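We did not get these values from a lab; they are worked out from the coordinates using the rules stated. It should be emphasised that the depicted structure is a prediction, and the values quoted were computed from it without experimental measurement. Cβ atoms are built from the backbone, for glycine too; each structure is taken alone.
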Structure 1
Amino acid sequence: QSATEQMAATVAGSVRAEVQHQLHVAVGSLQESILAQVQRIVKGEAQQAHILQLLQQGHLNQAFQQALTAADLNLVLYVCETVDPAQVFGQPPCPLSQPVLLSLIQQLASDLGTRTDLKLSYLEEAVMHLDHSDPITRDHMGSVMAQVRQKLFQFLQAEPHNSLGKAARRLSLMLH
């Protein structure tokens, strides 16, 4: 075997070993990624099932609080879709605590570009049910309302011809 053939065999062996190693690393990374995604989906489904159970038991405040603390806007929207705003806000006193109302307002206003109708209807009701005499509400309302006004302004600027513009402007006026 000549030196060239030996070198070619050595290079081929090294390349083969490196390709196998990189393939092994890539497969491992892909498996971890898939596992993380599946765990996230299962966790979301478990949270959704627990929230649905709370709703069925009539524990509205706990259900909203659970969704809001999950830091997943889709979970919050799931609760909003499942519960008619009239069921939440049509019964005095409002079953949602002031911190839950403030958090709901803040999270729903974070992205008005999607599910705008649902978000605006809940925002309007939630704003009307804030208790201005509550110390927690008084302490945090200014900053939350400033954020909401900014998000409403951005929405109206980005989508001036949106059919929900009137509702957004009405809500904006309520916040002043």
Structure 2
Amino acid sequence: MAGADKFGNIYFARLPQDISDEIEEDPTGGKIKWEQGKLNGAPNKVEEIVQFHVGDVVTCLQKASLIPGGGECLIYGTVMGSVGALLAFTSREDVDFFSHLEMHLRQEHPPLCGRDHMAYRSAYFPVKDVIDGDLCEQYPSLPADMQRKIADELDRTPGEILKKLEDIRNKII
């Protein structure tokens, strides 16, 4: 399940696998209906998979593919007219690469207003399992010497990093 709240957070949640299996065994829900939670709480709770602050109230969420034959992603729109996308990575290598790129950009290229980037993206809840594409997209606008410095720390060339960014962008649009 994907959702958003009035504070500008997007989250993904799902039922734990054992509860999901119980529901599949009893499609009427009769068994689960009469379960009692501890201290009159809910007997089953969802697990949060993703948590991310986009900075504006999200008004629409749609699972879609923007290009014919492309992979599906979650597209969102906000009150102020921003459009964004959440795309699942297909390999662990991409997750490691982009998380390290995000970390280096956070250190080497702080925001102009001086606000801590991680504190902003974690305004109400800590960021969980999301890499900030807006921050990664600032890499091409960096001076060439800073691009080389970050690329050397990632054991890549600036061209390889730019190619990876373009590949991810092309999966969405």
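Summary table below
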item	result
Which of 1, 2 yields 36, 19, 17 [semi-axes √(5λ) of the Cα gyration tensor in Å, calculated]	2
Top of 1, 2 by distance in nm of label points 7 Å out along Cα→Cβ at positions 3 and 99, largest first	1
When mean count of other Cβ atoms within 10 Å over residues 107-114 is computed for each of 1, 2, the largest belongs to	1
Origin of the derived value 5.3 (distance in nm of label points 7 Å out along Cα→Cβ at positions 19 and 147; candidates 1, 2)	1
Relative contact order in percent (Cα under 8 Å, 6 or more apart) - highest-scoring structure of 1, 2	2
With helix-only ellipticity at 222 nm (-39500 (n - 2.57) for each DSSP H run of 4 or more, over all residues; to 500) derived as -10500, matching label from 1, 2	2
